[in-house]
Structure formats: C-alpha cells, structure tokens
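Before anything else, here is the set of structures, which you'll find just below.
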Structure I
C-alpha cells in the first residue's frame, strides 16, 4: 500500500457561527489522484485551503508525513481557480518569480517549465506577457508555476472550469501523467464524469461532512447505483445549507488565494 502523504485528524473549520467543515478525517496516499466532489458551499474549497495551509483548523490537525503541515508547505503546489498572474510579466517570468521564492535555481526551473509547456502545448507562449492570455492559457501557466519547484503534491481547485475542450483535455492528461510518475494530486471538481475519468478515489463532501470516500466503482457498488450521478444524489439527499462562509467572507477568501502566490500589488490580474 502507498504511504500516507497528508492526513487530516478530526479537522473542524468554523467561521463565526458557520461550521464549514465538521470533524473531517481524511488520508491522502502518495501516487493517487483524489477527487473532491461537492456542490457550492459543500466545504471542498475550505478543505483545499486547509491542506494548502492558508487556513488553520478550528480544531484538529493537518499533517504532511510525520510533520505539521506548517513546516512542509514548500512540498505543495497549488493551482487556485483565480490564477493571480502578473499582467506585466511574461508566462516564464511569472513562473520564475514563484520558483525563486521556493529557492529553485533558474536553470532547473526553466528545464522543468519547458518540459511541462511542451506537454500543455504552450511552449511558444512562454515569452508572451500574460495580459492577453485566454483563460486556458492562464490556467496552463498557473499549472506550470505550481509544478516548477518540484512539489510532492499538487492541489487543483476546479482546474478545467470554463476551459475549452482541448485545454481541459491537456490539463487532465498532465494530471494523469503526474500520477503515473508517482505524484499525488488533489483534484476539486463538481463534474462527476470528469472525476470518474481522472480520479482513483472520490471524496464526496456535503454540508461540511464527508459522505463517501472510495473508488468510482466502489461508490457504485456501495450505493447500488448505475451511475455516479445517482450515487451522488443518494449520498447528498439532505437539503444543502443555505449559508456558507463565502456569504460573508468572499472578498477576504479571494485575497487569501492571491496572497499565497503573489504579493499585494496593483499588477495582479483580474482573472474573473
């Protein structure tokens, strides 16, 4: 069995009176793609942010190997839904800046960048300023930026949302290649068909609790359903909560994501 890379022990996260996550236990093993599936307000983005280290649990603990997550954040690569690229920098300059923060030599970062860019079909765009990039090109640049320092685990928040078919396929192909090479990917999505195609395990989150954690085939067997959509509906049949932490903290949460990858300057792009 693959070794445990990241583990959540009794993790709870609250925002004032709102309980975003309720005592979550989750084990993430190396060499797997783990899909986090849930509707709006389910808690999956809060869970990602806890794993990324931008949130601290209200209760419980998040560990990386045998160490507290706070000491191991450099081993994570994060691709938020809002990429936060610098408009005035080229794709390569955005990637190089992030790699230097992680102490990676420019030559090492460049070699990794070129290899990844070839896989994503954007090698000729590395010298272009990101201001004119499409959403797909921004997402690809963000993905390369997250991988250029050689992380052990990659966190993706809705990585194919809003992408065209070709760009989405390139992202999925890269994710599966990373898994095949022994990498670990945590893949947040609300697309069940995509989760079945890409993920080794699917973790269904609803109203701040984990309702299932199994392979796609195991989920169908456990629920006696013919499709993941039927299984999902069965496991999340109780009414979704009407209020989430995003209702009151949407602006602050967006700043958290940007702060993870960039400093607070006027040059940060408005991606959405």
Structure II
C-alpha cells in the first residue's frame, strides 16, 4: 500500500470519527397496553395473543420495525391494578403507525375469515375480546426512553423480571433531574449491564402526557430476581465508596428535585419476551 493511500485512508477515518461520535443515542418509543383480564380467562387471553397480536409484532420485528415486545404480570398484585401488560418498542412514531395499522388489518382479516366460516356467535375473536377483558379498565401509554442501553446480545429464551421506579419531578426541574440521574445512577446501571446483572435499562417519560401522578420512570430488566440483588449490591457499593459529604449531596439533590411522596416502585415478570438481535 502506498504512503499516499495510507494517508488518504487515515484522513477518511479521521473525518468519519466525529460523524460517528455525533450520532444521537437511541431514544426508543414504547407503547403499553394495560389490561385487566377477567378471573379464569388467562388461557383465553393467551389464545388471543397468539392469534391476534403476536403474529403482527413478530412479523414487524422480523422486518426491523419492532425492536421487541413482551407480556408482563405484576409480582405484587394490587386492587385496581392491571393484571397484564403488553408492550412493544419501536424507533419512532412511524413504527407506532405501522403496528397500529397492522393490528387493525389483522382484526379485520380474522373477522372476515370467521364470517366466511360462519363461526358461531360468542366464539368470534371480537366476542372473545369482550369475554376476556374488562375493557372499562384498559389503559394505554406511550413513553420515550430519554436514556437507554441494552446488552449486545440478550440470552435466548430468557423471561426477565423488570423493576420500575417512578418519580414526580418538580416543575421546571426536569433537566436538573436528568443530569443528577445520569451522574449518580447511570454509572451503576452501566456497571450492572457490563457485568451481566441486567440486560437493559432506561429512563423514560411519557411521550404524550396523560397523568400527573409521575413524570419520569427508571427501569431495568434482569434475567431473574437474584440479579436484582446484584444491582442492589452495586448501588450500595457505589454509595459506600463515596464520602459522607457526597452521599449527603446525592440525597439532597434528589430530594430537592422530586416529590418523595409520589415515588413508587414495582416489579413485573415477563411471561413472553422477545427482543430483536
């Protein structure tokens, strides 16, 4: 290779490096469906998932539109809380539109097929939807992860647990809260990700504001509950490695930026989990 060619390649790499460095970090959108499945209808719920939603999401995941999707159930049950949540993640609003359009098309196709087969009343997909869900309690959310990272490879067949921590940031303090979160909490989660204790994490907000009970939620997913213990150990080690003044500053920072009475935590277990490679 001539000296001139070597210099040219070096110049091209030097020019390309800043461009790569300027690439924005991913901020995926997640669409959440909170459902209340009627008692004794769990098997029927899964049948609906397999015939209606799963084929759509799997196809769009294979096409690169859907990044991943899952079904989650709460570890701790609460009166009035949803029994099941289905979510799917995409890169942008165009992805949301494609999923919604495909879901509508799938419902119409199933209805047409059932009409052609003269499926008895009460046994159609639409009838079963009415029988399975308490639709007065169905709730949709659209969130964006303003901070996000995931393992390069998610273990095959894993059905992870997810921990969610929601907070209500005080008006005008969102920027300061994110800075504090990225300064004090993100490094711990990055370490947990690097050590394999978790498979993904993020800091999310509602893309479309529909509630005043919280403003931000931090989350991470781990392959099992034991891994949540590992994350706790990492947090404790991080704080223990700081001076008392630093620990007091961290406590004060978050206390001054949020409404502590509005903070909530929950853990869910995935019964279906799929993530694109």
Which of I, II leads on FRET efficiency 1/(1 + (r/R0)^6) of positions 71 and 223 (r between Cβ atoms, R0 = 35 Å, to 0.05), largest value: II
Structure (I, II) behind the derived value -0.31, -1.28 of log10 I(q)/I(0) by the Debye sum over Cα atoms at q = 0.11, 0.23 Å⁻¹, for residues 119-206 alone: I
On FRET efficiency 1/(1 + (r/R0)^6) of positions 79 and 111 (r between Cβ atoms, R0 = 30 Å, to 0.05), which of the structures labelled I, II is highest? I
Where is distance in nm of label points 7 Å out along Cα→Cβ at positions 47 and 63 largest, in which of I, II? II
As an exercise: FRET efficiency 1/(1 + (r/R0)^6) of positions 39 and 183 (r between Cβ atoms, R0 = 41 Å, to 0.05), calculated from one structure in I, II, equals 0.35. Which structure is it? II
Assuming 72, 62, 37 is Cα extents along the principal axes in Å as calculated from a single structure, say which of I, II it is. II
Which of I, II yields -11500 for helix-only ellipticity at 222 nm (-39500 (n - 2.57) for each DSSP H run of 4 or more, over all residues; to 500), as computed? I
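Every number in this text was worked out from the coordinates using simple rules, so none of it is lab data. Only a predicted model underlies this, so the values are computations on that prediction, with no experimental measurement involved. Cβ atoms are built from the backbone, for glycine too; each structure is taken alone.
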